[in-house]
Structure P
Amino acid sequence: MSLAPGSTIGIVGGGQLGRMLCQAASQLGYRTHVYAPDPAPPASAVASMYVCAAYDNHDALAAFAAECDVVTYEFENLPVGPLEAMGDKMRPTTRSLAIAQDRAHEKSFVEEQGGRVAGWRQIDSVADLADAVEALGLPLVIKSRRLGYDGKGQAWLRDVDHLEDAWDAIGREPAIAEQAIDFQAEFSVLVARTANDELKVWNCPRNIHDGGILRRSEVPAGKPIDEQAAAAVDLACDLASAMGHVGVMAVEFFATAEGPLVNEIAPRVHNSGHWTIEGSVTSQFEQHIRCIAGLPLGDTSLAAPRVTMDNLIGNDVERWEELLAEPGAHLHLYGKREARAGRKMGHVTRLG
């Protein structure tokens with residue numbers, strides 16, 4: 001059954017993704033209630049209501065859920081147990097979180113669905129790391145199993161004499177070791193799924209990273225991505241259905257000589273989909289709201305023949321006046337008070 005306008009959508013997490021979800025929900029006539037542990041997160045400035053409480057506060061989460069008709073989340077590094085207080089109001093469910101927030105579980109899940117991932121091993125000690133070197137060779141990238149994003153919780157191992165250093169670099173946390181990939185490009189599939197297994201996707205963007213942080217997304221993606229997009233889309237849809245995911249999710253891929261290879265899953269709206277706000281008939285944020293509210297899915301066609309989205313990282317945001325004066329540029333600022341190195345402060349989208 002569809003959620004009537006005027007109903008309240010809860011959003012766990014108060015960052016820029018939550019902010020843009022609030023804006024999309026408001027456009028469709030919904031009230032929004034944001035839950036986050038920060039005193040004044042970006043989403044709180046545009047939400048109808050906001051509560052400041054810890055993510056593991058069971059009582060506060062239960063009270064929050066009671067004030068909402070449906071609840072979603074804007075990022076995956078959340079404790080699964082406490083969120084179960086949301087019951088059947090949670091969309092997507094905590095199953096999507098449990099799979100995607102642990103890299104070992106995520107890799108196994110992708111392989112179970114027939115997807116390709118880089119050769120990998122689970123790491124719980126220096127001895128495991130030595131075994132991984134013997135099995136997979138060098139170089140390896142060591143990634144913490146949990147709480148890693150934008151290049152955080154990662155270290156390269158290029159020499160067997162530096163096993164201890166690599167293990168120390170990620171804080172000796174449970175991890176995976178992953179083979180280095182000879183890839184030609186990076187891209188993502190953004191897929192929206194309803195509770196009735198209706199699926200829609202957007203054009204695959206080519207993603208350009210620097211220092212582990214997404215800098216630019218470009219649509220159309222061009223070769224070799226265009227030749228690999230169909231297989232990647234099929235797998236991403238299969239993953240969403242197998243999860244029982246309701247909402248938008250992103251699957252990041254490497255384009256390789258052997259075909260698309262999954263890098264990671266983000267069970268939520270994603271930075272590589274920000275271009276859809278102006279670049280598609282229906283944005284990823286509106287589509288996510290449609291999914292969780294039980295509404296018909298929107299058209300994902302391109303609104304322009306070419307779209308680029310550039311993140312504004314750290315002091316890049318100081319160019320805001322210049323960007324506002326640029327014809328055809330669509331500026332989005334997230335309302336963060338302090339610009340720090342590596343921090344996403346906004347983005348700008350250009351059409352045509």
Structure Q
Amino acid sequence: MTARTIGIIGGGQLGRMLAMAAARLNFRTIILEPQTDCPAAHVANHQIVAAYDDPAALAELAKACDVITYEFENVPVSAVEALAKDIPVYPPPKALEAAQDRLVEKRFINDCGIPTARFHAVDSQSELEAALEDFGGQGVLKTRRLGYDGKGQKVFRSAADSADGAYAALGSVPLILESFIPFEREISIIAARATDGTAVAFDPAENVHRNGILHTSTVPASIADATAEAARKAAEAILSSLGYVGVIGIEFFVLSDGNLIANEMAPRVHNSGHWTEAACVISQFEQHIRAIGGLPLGNADRHSDCVMQNLIGDDILSVPDWLKRRDAFVHLYGKTESRPGRKMGHVTVLTAKA
């Protein structure tokens with residue numbers, strides 16, 4: 001039996017695209033989001049305007065829905081665990097918990113047999129200095145929680161870079177120092193797992209970031225078949241270990257020999273999978289709805305090659321030009337105010353599959 005109403009915690013563009021995919025398959029959606037004019041509210045059936053951890057709002061959401069999901073990984077784990085006592089919540093709370101803390105995430109990925117960058121937990125200025133010494137003065141210092149799109153980070157490129165005050169500058173909160181990886185390119189894979197354990201993966205995308213924010217995703221990636229298969233196997237291992245249901249995004253660094261180093265995972269639909277709505281019959285958004293709704297997973301093969309480009313800030317001004325192109329799929333997020341670094345939409349340019 002399929003779910004009739006899906007609750008989505010979070011009302012941003014990912015929630016918006018999930019609600020759109022759900023409507024195509026005859027599901028109703030209810031959004032829990034404190035912002036009244038959020039992107040998802042424009043297309044969902046109903047919005048509960050409240051904080052993500054508001055007990056009354058969570059009870060209302062659980063009562064009205066058959067299954068609940070979330071569109072971003074900073075949802076309070078306690079809220080999701082409370083919901084899961086009364087109603088199916090996918091992906092499972094333990095996936096959210098693993099992804100919210102970079103130290104926990106790295107250890108979990110390693111336990112799955114997948115290599116990551118070397119890392120040190122940093123809980124003081126003295127621990128930072130000791131960790132930097134171990135890494136030869138180089139590394140990327142990150143907050144363990146709540147960082148995204150390059151926020152909450154400081155890069156040490158050599159021993160000449162001063163670490164003075166760096167722990168305090170990042171808020172005197174739990175941090176992690178990751179070693180530099182001499183990678184050739186960055187890729188990501190979008191995969192899904194259904195309630196019956198069936199898993200499907202889309203083709204890996206090659207990603208380019210600017211100022212810590214994804215700029216483009218290109219498919220196919222310039223990688224060997226063995227590297228693509230290794231990414232799929234890694235995704236399957238993570239999905240299986242978590243008893244996962246839904247779509248996941250996993251980012252990797254590709255080394256010169258083709259081997260992979262896992263960077264991070266996102267227990268949700270992912271920006272680097274937006275290309276799937278234009279280049280595949282089944283998008284990552286529909287795949288997620290199918291998985292959590294108890295439907296068969298769809299075919300993840302692509303029918304076209306493509307390049308997806310984010311429209312960030314004033315990039316939104318280029319939309320009239322994009323709309324004139326016959327090879328471009330334009331998707332806007334319903335945001336009325338553009339700001340530097342704000343994702344306003346994306347464009348996917350299609351070419352014939354090689």
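Below are the figures for this structure:
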read-out	value
For 18.2 (mean count of other Cβ atoms within 10 Å over residues 77-84, calculated) the corresponding structure among P, Q	Q
Given 3.1 for distance in nm of label points 7 Å out along Cα→Cβ at positions 21 and 85, calculated: source structure among P, Q	Q
Among P, Q, structure where FRET efficiency 1/(1 + (r/R0)^6) of positions 69 and 309 (r between Cβ atoms, R0 = 30 Å, to 0.05) as derived comes to 0.65	Q
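Laboratory data are not the source of any read-out in this text; all were calculated from the coordinates shown. Worth saying up front: this structure is predicted, and the values here are computed from it rather than measured. Cβ atoms are built from the backbone, for glycine too; each structure is taken alone.
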